[in-house]
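Nothing in this text is a laboratory measurement; each read-out follows from the coordinates by a stated rule. On a predicted model such as this, the values are computed, not experimentally measured, just so you know. Cβ atoms are built from the backbone, for glycine too; each structure is taken alone.
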Structure I
Amino acid sequence: MMISRKELKALKEFDGRDSLALSVYLQLDTPEKKQNAYETFRRCIAPYLDGNGKESTLRDDLDLVKTYLETNGGKDGNGLVIFSCANRLFWRAYKLPVPVPDRVGLGPAFDVQPLEEVLKEQERWLARLFRKRKVA
């Protein structure tokens, strides 16, 4: 997974204004977790939809995530992150090389903090690999 600095910047600067930005992190490091990805998402999003009217606002986002997960989208990595804001015509899904804890974020901006941690760890790993090869 390589997310460019430009893409990360766009995610960090996203302004949902009067919309809701949905961030979904899923751990997919076992066949069972891959098979149950949509059910995990439903469990994680449920507290946000407890009769507060947000479900109607998020209807298109929920449908997009459901379709993506039920059609095996992104399930060949160990983790997956989805950023969706259908009202602003924004959708991104990234396969992650490492597992991430299941998590949903909902608000005017995307929750990019877990993604930034994955990217930092990946940069550290690549730097260690580069140093090893340079020494060898």
Structure II
Amino acid sequence: MNDTQMDALFREAQKAAAFAYVPYSHFHVGAALLAEDGTIISGCNVENRSFGLTICAERTALVQAVARGKQSFTALAISTPDSPDPVGPCGACRQVLSEFMKSDAPVRFAGSGNSRVDTTMGELLPYDSLHDLQTQMG
């Protein structure tokens, strides 16, 4: 995936962040997943007053995608416009995303400032036991 394509995916994440339901934290997050067939599915965080029931933008996008029949993703972008610094996905999202993304899948996250992080799923979740076991078992 080239920089121009990743920029376009990130713009979709930025658009999704605007729809976040965040009456408690006021921290908008948008995510955009690129499905293997080229479809982009986005999602935003949705808070709940029982904070543990809040769902992150990354998992919102993933659940929507699976509901549309998509189960393999080649890239992810995350926008956190309420932070000047990049904010990566939480541990739960890393684990859930690893179920559907290869370790070399590119991931970009950025806030409202000028810095961004370009990494891979494998760098976000090293020693992913699911994929490690699949590789070992052939």
Inset, instruction - Identify the structure, out of I, II, from whose coordinates FRET efficiency 1/(1 + (r/R0)^6) of positions 49 and 73 (r between Cβ atoms, R0 = 35 Å, to 0.05) was calculated to give 0.95. - result: I
Inset, instruction - Could you tell me which structure in I, II was used to calculate semi-axes √(5λ) of the Cα gyration tensor in Å as 23, 17, 15? - result: II
Legend entry - Comparison of I, II - label where distance in nm of label points 7 Å out along Cα→Cβ at positions 17 and 113 is highest: I
Legend entry - Source structure (of I, II) for Kirkwood radius over Cα pairs in Å, for residues 41-80 alone, computed value 10.9: II
Inset, instruction - Can you spot which of I, II the value -13500 was calculated from, given it is helix-only ellipticity at 222 nm (-39500 (n - 2.57) for each DSSP H run of 4 or more, over all residues; to 500)? - result: I
Legend entry - Comparison of I, II by relative contact order in percent (Cα under 8 Å, 6 or more apart) - largest value held by: I
Legend entry - Comparison of I, II - label where distance in nm of label points 7 Å out along Cα→Cβ at positions 9 and 97 is highest: I
